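Participant: Pasting the structures here.
Since every read-out is calculated from the coordinates, none of them should be taken as a lab result. Keep in mind it's a predicted model, so treat the numbers as computed, not measured.
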Structure I
Amino acid sequence: MTGRTWGRAERDVAMIEDGDRWPLWPRLPLKRGPNNNELGVLMHAEPSGYLCFHINMFQDITKDTPATRYATADAVVRDGWKVD
């Protein structure tokens, strides 16, 4: 019997879905782009889903911070984001 090998996308989805594993709860740092040069901060959105703020971990989130809402962790990963 062999174990299943998870790819990067599956590991990222699993991490996003399990907020207890986020080392900097309530924020999860993300990256995307050809050189991972676009940074983001993911947070749970109420009542469900996620908000990805287009900033780095050390910037403050304000009402003017650009963000994208995602319904599922899979949608975050399909849009090119990776857990940093």
Structure II
Amino acid sequence: MDQVDSEQNVGDDMKAILSFNLPKDKEDYELCMNGPNYFCTISEFDNELRDKLKHGDLKEEEYKIYDKIRTRLWAIAEENKIDIWR
């Protein structure tokens, strides 16, 4: 990716333009284009863990494992500045 332009005018919404040199920057382009899919995947996984913890008929050890996985998911998301519940 070569440039990121942003502009803000009084009374206007801020805009950002991402520019890629394809095919050289294809991997970066794909990452940007699939960002919402990655976010949805993480959110759905967190919801499944939450549902299992809240509504699952889990043994104590199973509950601890699911809780540990969910806690680690949140920590990784936070380290990468991702707000799962935005």
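Participant: Could you tell me which structure in I, II was used to calculate P(r) over Cα pairs in 5 Å bins from 0, in percent, for residues 18-57 alone as 6, 22, 16, 12, 11, 9, 8, 7, 4, 3, 1?
Facilitator: Source structure: II.
Participant: Quick one: helix-only ellipticity at 222 nm (-39500 (n - 2.57) for each DSSP H run of 4 or more, over all residues; to 500) came out at -5000 when computed from one of I, II, so which one is it?
Facilitator: Computed on structure I.
Participant: Matching task: 19 is the computed value of relative contact order in percent (Cα under 8 Å, 6 or more apart). Pick the structure from I, II. Each step should come with its number before you reach the end.
Facilitator: Numbers: I: 29; II: 19.
Of the structures listed, the value fits II.
Participant: Now for a separate question. Using the calculated result 1.11 for Cα Rg over 2.2 N^0.38 Å, pick out the matching structure from I, II.
Facilitator: Working through the options, I get structure I.
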